[in-house]
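Derivation of every value follows stated rules applied to the coordinates shown; laboratory data play no part. Every value quoted in this text rests on a predicted model; they were computed, and no experiment measured them. Cβ atoms are built from the backbone, for glycine too; each structure is taken alone.
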Structure I
Amino acid sequence: MYEDVYDLCIVGAGMFGSAAARHASTNPGLKACLIGPTEPSADEGKEREIFSSHYDEGRIVHVIDENLPHTVLSKHTISRFRELEKLSGIKFYNPVGFLLTTEKDSKDAINLLQKLLSHDIAFSDLSDGDVFKKRFPYLQMSDCDCRILDDNGAGYVSARRLVEAQKKVARLQGCEMIEDIVREVKDLREGVHQVITEKNGIIRAQRVLISAGAFTNYISLQPIGKVKMVVNQETVAMLRLSEKESEILRSMPTITYMKIKDDFPNLLNGVYILPPMQYPDGHYYLKAGRNGINSTEPNLKEVNEWYNSHGDLEIVNQLSCLLRQLLPNTNFEAVSSKTCLTCHNETGLPYIDRVTPTVTVAVVGNGVGAMTSDEVGRIAAELSLNGKWDSELPKNLFEAVLE
């Protein structure tokens, strides 16, 4: 048992939890801890049940979105990236822009343009074919006559380094890092919650903030039970290219491609694409995944098997074929895949809610957790510690739904 009684224990050291730890620990009188495992090695991953979605390099960030609360959360989050880089000394942010492409008369295009114009959200219209070709000569997207560019801080972040930066600053501010996996959070007894870990540690805290993402419902949470969410098994395609080819695409933005193609039946909800970036193995990869949800609800054994698999190879094949069409002059050397879990709910917004006077949740990224993470963490930290809702967005939009 840890001797100290913490004012706040944050369960889950991913993008929401690490952000909450940084913001909470700005109070020098607060005793806080952040609990979460380190990234497993390949061998450790064969035995691990609890993982994280931030064990990766690229995550898209942008402001333009038909879900307007996302726009607000993202705007605040992105505005603090440079400050966080400076405070931590860790570079993680690449504002290369974000391009959304679809058909001009599609429902997606009409809805998005109406919301952008009515709420005065800045964007560049690259629908003119000549203008687009001059800006991005290597992209073949003539089948999409609506091309919207967010060039006001949008781009991508390294998920690994973003979390590393948040944790470093939180640690410097006095937040204790506990490298472990939480198995149980007990009900309040005599003013204290007991948090039980995989290594048989017992952490005592007056308040608990749950930010365990897709793994939330795999923890025994006595005070609240289970959170209503869908756990989604994600497969992404990784297309390797040379450093020389990567340099040719150095101006490439992050992309959401919404053109429906009947020859790619697994990609009907659209595709997200990240520009080439260097991964820990030293190679450069262009990454793509599909939008959409499959409500598989895997158990922990299936989670382990999923993270140690190649995923859905038919999705990988369709993604790689599409990317070769969109980048016809790019020489890809090899195709591989990665897997992870995401979590989603009916509102498309994260749950940020003080469920009991001493237990708060900040969970469910809906596939866009990185671009909203710092603001979600800030709001959750304030709500957990002071019971105050500190956002221009209505509190009721983020109320947790429990099962």
Structure II
Amino acid sequence: MRVLFVTVPLASHVYPSVSLAHALQSAGHEVRLASKPGVEDLITGCGLHAVTVGIPADEDHLHEGQVPIDALALDPQDDESWRSVRRYLTPRIVSANFRAEDGRGRGGVVEDLVAYCRGWRPDLVLWDPAFPAAAIAARASGAEHGRLLWALDTVGHIRHRTREELGEGAALERDPLVAAMLPALERYGVDFGEDLLLGRWSLDPVPPGAQLPAPGHTYHPMRIVPYTGSAVEPEWLRTPPARPRVCLTYGASVRGYAPRFATVPLPVLMEAFAGMDIEVVATLNDEEIAEAGPIPANVRTVDYVPFTQLLPTCSAIVYQGGDGTFGCAAPQSLPQLINLSPKWGELAVAQYVESRGAGLVVDREGATAESVRDQLHRILTEPAFRKGAEEVCREITAMPTPHAVVPLLEELAKGPVRPSA
């Protein structure tokens, strides 16, 4: 069969597709990955065929700096946080998916995706939850389609709460995301259905204890097999560390602003590391190194090293709570110290890690170098944290691998395609 992945043009969104795409290719299926211009080399570097649609991402007004970071943080324990997330998420999705031609002869995303799907005729379209234009293209071309989640189902939760708020029988136009879709639906003769926002089903990498499912929607579990790029293994990684090795990272997608919005700034972290009997590997770029201040002797800074090389050699990880980094650290049974940079699902990750006894969250009120040092010392020396991390690892590794999910996708792609109610 032919399978089209459609994703946001960021490494942190492309990478979660890679293992499943390779599994499908290994099973003999044809695979393409579509995104906006600018990530073609990233996609082809992952061993996949790239398709470009729409206008470059730097022209669709989706820069992180345009909104307060904490306004995008969904807190499953806060019954009102979804409203704030909806307020900022909806115009971002609308801008990325439903802008018209730019006046210079370049088509919009929906137009390009429909044209490609009608030409290539995929049997299955797997799409990023922030890319509902792909669902319209799938429907317009008769393909089966579902979402490939990479984190908590924020979009599904917001749609569920919005429908509750609007009430049964509310006009479609009252949801601004649906209203933005309607011209494209009319143009291509597609009737509105919930599948255009949520997929006919979703592949869900979130462990059962951390999910936030939309009621009535079908979720198929799939374990994330981490892919974080490739590189020549550095020589220093070949020798086992003489002291406990700790990874400090802010992930791939939040570089440039996460250190400034984290609970504890980099200089305080460096002060906390100084004098500890540990080796820290900090994945920091030049800008972050400049912000960090004096680098202690026991801290090695590297701009990039694949987590699949680094984390198996570590005893713990300090990070901002990002879903992608969590998905890399958890299968290694690493105790975690989460220095929150609240955005998207970080709060949910932190709550899950703490609930499983797999780590600690830096106190957002009054954290100091000394308190961070004490927390890091605890997760390195108290056996309960390793035990909790091993439990998290067991929960994740019990989920089906991408290879195990391929037969399910083959069956789903055979079924009749109908609009969802």
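A few notes on this one:
- Source structure of the calculated read-out (mean count of other Cβ atoms within 10 Å over residues 122-129, 24.4) within I, II: II.
- Taking FRET efficiency 1/(1 + (r/R0)^6) of positions 162 and 298 (r between Cβ atoms, R0 = 30 Å, to 0.05) as the criterion, the top structure among I, II is I, with the largest value.
- Read-out Rg/Rh (Cα atoms, Kirkwood Rh), for residues 306-353 alone, computed value 0.95, structure in I, II: II
- With respect to distance in nm of label points 7 Å out along Cα→Cβ at positions 10 and 362, the largest value across structures I, II is given by II.
- Given 5.8 for distance in nm of label points 7 Å out along Cα→Cβ at positions 202 and 250, calculated: source structure among I, II: I
- Computing helix-only ellipticity at 222 nm (-39500 (n - 2.57) for each DSSP H run of 4 or more, over all residues; to 500) across structures I, II gives -8500 for structure I.
- Answer label among I, II for the case where relative contact order in percent (Cα under 8 Å, 6 or more apart), calculated from the coordinates, equals 25: I
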